[in-house]
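Multiple structures follow.
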Structure P
Amino acid sequence: DFICKKNGVKDFAFKTIAAAGKNATVLHYVNNDSELRDGDLLLFDLGAQYKYYNGDISRTFPINGKFTERQKEVYNAVLRVNEKVIKEMKPGVKFIDLNNKAKEWVAEECISLGLISKKEDVSQFYYHSIGHSLGM
């Protein structure tokens with residue numbers, strides 16, 4: 001919040017989420033009271049308001065600056081899906097179609113990571129969507 005305010009943010013879209021360890025997997029965790037432990041991940045989800053528009057971003061970092069091998073595997077799987085979605089973004093492509101492709105790709109990655117055995121189980125890990133609109 002300090003950096004945002006220092007750069008001119010007047011108001012926030014919502015209370016900043018800073019979740020560590022097991023709480024980093026809780027959607028919209030707001031207690032922000034997790035102890036930072038070596039080997040854990042820290043998730044930031046924050047949003048700023050500008051001229052009545054709200055935008056937000058989420059990022060995950062290793063607390064000690066280095067991913068474990070397993071964390072790196074999962075992070076890279078998510079990154080691959082993210083890059084595929086960006087590559088598919090073109091005029092005329094519908095958000096729902098991008099989201100459906102992303103869900104399919106996440107399922108494939110989860111299977112290859114041994115997190116699920118069948119694609120139908122992907123909702124354990126992919127229960128949100130690729131994002132949301134900004135603006136009018």
Structure Q
Amino acid sequence: MVHLDWKRAQQLAAKVHRHGVIYFPIFIMKHWIAGLLEKGTRDSAEIQLRILDSAPSLIVEDKLRKHFNMVWPALRLVNEFSPRQERYSDDCGLYMSAVFFGDHLDIQIDHSHDMAKCMRRLLYAASKHHPP
């Protein structure tokens with residue numbers, strides 16, 4: 001489940017107002033979802049969470065909305081289209097990472113059938129060239 005409480009939500013809102021966007025990985029029900037926290041479009045105080053899910057599920061979405069409504073009721077959730085991962089694959093984390101890379105670099109990621117394989121190679125190479 002999402003590890004978020006009211007205090008952390010307030011800290012994140014302050015960071016959004018300072019930095020503009022925060023990449024917010026969401027792990028819920030054994031599934032990774034890309035979240036982008038950013039200033040809302042309705043007024044200057046609004047914060048919205050753009051949700052890009054490569055394997056959307058009404059059950060997961062409902063659970064996520066209920067949790068955010070409890071700890072951050074003012075947060076506006078906006079579902080956006082995300083390219084779909086192959087059914088029954090475990091690639092949701094790779095798709096989430098691709099969304100973050102694409103948004104940060106302001107590029108369109110080619111979500112072809114071998115995108116997950118390419119992301120695995122990229123992340124493996126990055127881990128070898130930049131050890132902790």
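Every read-out reported here was derived from the displayed coordinates using simple, explicitly stated rules and does not represent laboratory data. Model, not experiment: these values are computed from the prediction. Cβ atoms are built from the backbone, for glycine too; each structure is taken alone.
Can you spot which of P, Q the value 17.2 was calculated from, given it is mean count of other Cβ atoms within 10 Å over residues 27-34? Display every interim value, and only then the final one.
Details: P: 12.6; Q: 17.2.
That value comes from structure Q.
Of structures P, Q, which gives -14000 when helix-only ellipticity at 222 nm (-39500 (n - 2.57) for each DSSP H run of 4 or more, over all residues; to 500) is computed from the coordinates?
Details: P: -10000; Q: -14000.
Matching structure: Q.
Any idea which of P, Q comes out highest on percent of Cα pairs over 25 Å apart?
Values: P: 38; Q: 29.
Evaluating percent of Cα pairs over 25 Å apart on every structure, the highest lands on P.
Please state which of the structures P, Q yields 20 when relative contact order in percent (Cα under 8 Å, 6 or more apart) is computed from it. Don't jump to the answer; show the numbers that get you there.
Working: P: 17; Q: 20.
Answer for the origin of the read-out: Q.
When distance in nm of label points 7 Å out along Cα→Cβ at positions 59 and 123 is calculated, the result is 3.3; to which of the structures P, Q does this value belong? Display every interim value, and only then the final one.
Numbers: P: 3.3; Q: 2.4.
Computed on structure P.
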